[in-house]
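Q: I've put the structures underneath this note.
The numbers here are math on the coordinates, done by the rules we state, and not lab data. Keep in mind it's a predicted model, so treat the numbers as computed, not measured. Cβ atoms are built from the backbone, for glycine too; each structure is taken alone.
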Structure I
Amino acid sequence: MIKKEFKNNLKSFIIWSSVLIVMFVLVFAIYPFILTDETVESLDEMMKVFPPELLKTFNMDITSINTAYGWLKSEGFMFILLITGIYSSFLGINILLKEESDKTIEYLSFLPIKRCSILTKKIIVSLTYILGIALLIGVVNFIALTISGDFNRKEYLLLIISPIFPSIVLFSLNLLISTFLKSGKKSIGISLGIVFISYLLSMLSEVSEKVEGLKYLSVYTLADVRHIIEFTSISIPCIVISIILSIVFITFSYIRYNKKELV
């Protein structure tokens, strides 16, 4: 069954990975030609015009986009967090509902296979693909950065690890939500809504100290890219919270799935 799950989800993994790889390859290929003395000076002047709150939202107050690595640490990682988050959410919401939509769950329900076993295998496959997309993007960007110029390798390694935490939490949350749904018709809207609302809350929390508390409602706070850039270390509380939330959501997913009417 695990082989079947890997095969069924391989196409979406390739598509989502390819989108990120193509985007970053194009950036690393074009960036050196865009950055001339004149454009660098223009960028510096433009940064002075932007409000400090906006710069902080994209980490541009602590890193410069005058290099490809600088862009990656600011806007680039926002794309990685968003796309890997959407991919993980889709996996979580669809990996069970797809069986129900395709009516294959009716066949599985008559086999001597426990529901816990079905869910465990699907979780293993999903987590493997989530780790796989992070690793693949990390390797591609590492090669590109090595070719294009100097960069902080330790900092980069930590940055590549950081999207894994919110991605697994998003997967686990959407997996739990899927156990309450009967079909996949509303699943895409729900998973996208969770990702974008969480992303929006994370960005708004940086705009003003008055709404700083919104970051505690966003899973993207768990990536804590800013902490990595400033201290070259991953926030331990973020790791602990990510693990706890994932365990809680997955545990309740097992409970709900065992009680759910499948046929």
Structure II
Amino acid sequence: MYFYINSNHTAMAGIELRRIGEDDVRQLVRFVEEAVEGTGCEGVVIGLSGGLDSVTVAKLCIEALGADKVACVFMPVAATPAEDRETVRSLCSDWGMDYTEADIQPAVDAFARMLPAGCTDPVESGNISARCRMVVLYGIARRKGSLVIGTSNKSELLTGYFTKFGDGSADIRPLADLYKTQVRQLAQCLGVPAAIIDRVPTAGFWEGQTDEAELGMPYGDLDRVLEGLMRSMDDEAISGLTGVPVTGVADMRERMASTAHKRRQPPYPQIAPGTV
């Protein structure tokens, strides 16, 4: 996997992302309010890991609905650090949110045993974990009459860095148009603790796993590369404005193209007029 740390900070100024502020917070709060009200649901259910994205979404939902309408579910696996549990419990207590814990490791192990060749690939095991978590969230949401809130951000969605029918599934996605660096800005506006904002991003599926190592570059560089691609700039231009080597930009362009299917609804043939 190509990995790169950019030390040329002045070159990055060429592709700037819009800074997130209070107006954006108000817009996102309205989005959550209207989404829940429009479905007639009672509240929301969030898979709370203690990481930046899920904590930011939880705080956003509190602002929109009130803490009593926000149910948080902590779903550890064997590799989940004990400190994550304490972080989530503490946040739920401090912010007044409902807390539920569901150990999904037995379910992950059971599904792994069902596979014809077993499961020795950590990525495959991580996909099983993500899908087990979504089963839990939708089960709880059904009982509560609530929506499942997704925590995926724009950086993850554009690079396909999520599990199809796992963390990629949700009823609404408040962060879907915010890059990871913008989520950090949103978190600051919402008063998310600095210790969470500064945590190394990780899905926590295996020991030592980090987002940036798997993606191949730091989010500060990745987000500007992705923005350049979204602006239809060529690889050389993006490289010149960000300091990321052309090979790294090309890798991200290919990654976006190869994971496009994960961002689309499944295609189907239209047999008769009026097909949904």
Structure III
Amino acid sequence: MDKFIASSDETMIHYTVSAAADTALVFIHGWLGSGCWWESQVKYFSAKYCVVTVDLAGHGKSGGNRHDWSSKRYSDDIAAAVNQIESKNIVLVGHSMSGAYALEAALAASNVKAVVLVDTLKDMDQLMTVQQAEEFIFSLYRKDFKYAVENVLPKFLFCDATPEGIRKQLQNEFLQNNPESAIKALKPLYEMDVVKYARQIEVPVRAINSAYTPTNLEANQKYFRNYKYLTICDTGHYPMLEKPAEFNKLLAGLIEDLGL
């Protein structure tokens, strides 16, 4: 069911909700995505859980008239939807940049019982600063965003096994944005103090990470009190799209292990 709720700055946030259940899985997309990225997960998990997808501000069907683009505003977007859910147990599932925002949102919601990171924050000792992002990412987008999307980003986002249809779908979605809106959407990730939130969060943090880049377990366990991860092979940065059946089984196992 499609719904809208005002975030803390009155930006209208679009979210979807399936049938009620004691436990809700809240799926939050990554950069330039939308709740549509979780279509396979909605179908798979709705029989047992309340399944929620959230479009962050500036993404999907949510409003884009925000003036203060910050991690706090993004976490408020998540909280606005979570606060409408009657389930007593909430699991936040954040892909890519939204993993960090899910951590921040979890600190403000007492009914969040776990956070699942999807191919993100794989090495907390190697987080990029906003200065580095400006030099290596944003300057490239400003120079030629289309070239970056078609020729540079694939080296970091896709692997050899990524289906061609997924590559084209994502690149087409990215190119619906202009360079400045793309930068505006991503910059808050590099401006926030992710380490601070990692150290504060007390609920279990789990991860499903693609094997195309390594996960530094030792580094992450320095910051998270309770961190474990699973690896999914032969996918790039979008395992829920590239190998949805395997991803769903891994996520289901994580949730069951948490007793939810």
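Q: Starting from the value 10.4: which structure in I, II, III was mean count of other Cβ atoms within 10 Å over residues 46-53 calculated from?
A: Structure I accounts for this read-out.
Q: Taking Rg and Dmax of the Cα atoms in Å from the coordinates of each of I, II, III, which one would give 19.3, 57?
A: Only structure II yields this read-out.
Q: Comparing structures I, II, III by distance in nm of label points 7 Å out along Cα→Cβ at positions 30 and 174, which one has the largest value?
A: Values: I: 2.7; II: 1.6; III: 1.0.
Once distance in nm of label points 7 Å out along Cα→Cβ at positions 30 and 174 is tallied for I, II, III, the winner is I.
Q: Right, another one. Work out mean projected area of the Cα convex hull in nm², for residues 54-133 alone for each of structures I, II, III, then name the structure with the largest result.
A: If we compare mean projected area of the Cα convex hull in nm², for residues 54-133 alone over I, II, III, the biggest value is for I.
Q: For structures I, II, III, which has the highest computed value of distance in nm of label points 7 Å out along Cα→Cβ at positions 142 and 158?
A: Between I, II, III, the highest calculated value is found for II.
Q: Something else now. Name the one structure among I, II, III that helix-only ellipticity at 222 nm (-39500 (n - 2.57) for each DSSP H run of 4 or more, over all residues; to 500) of -11000 was derived from.
A: Label of the originating structure: III.
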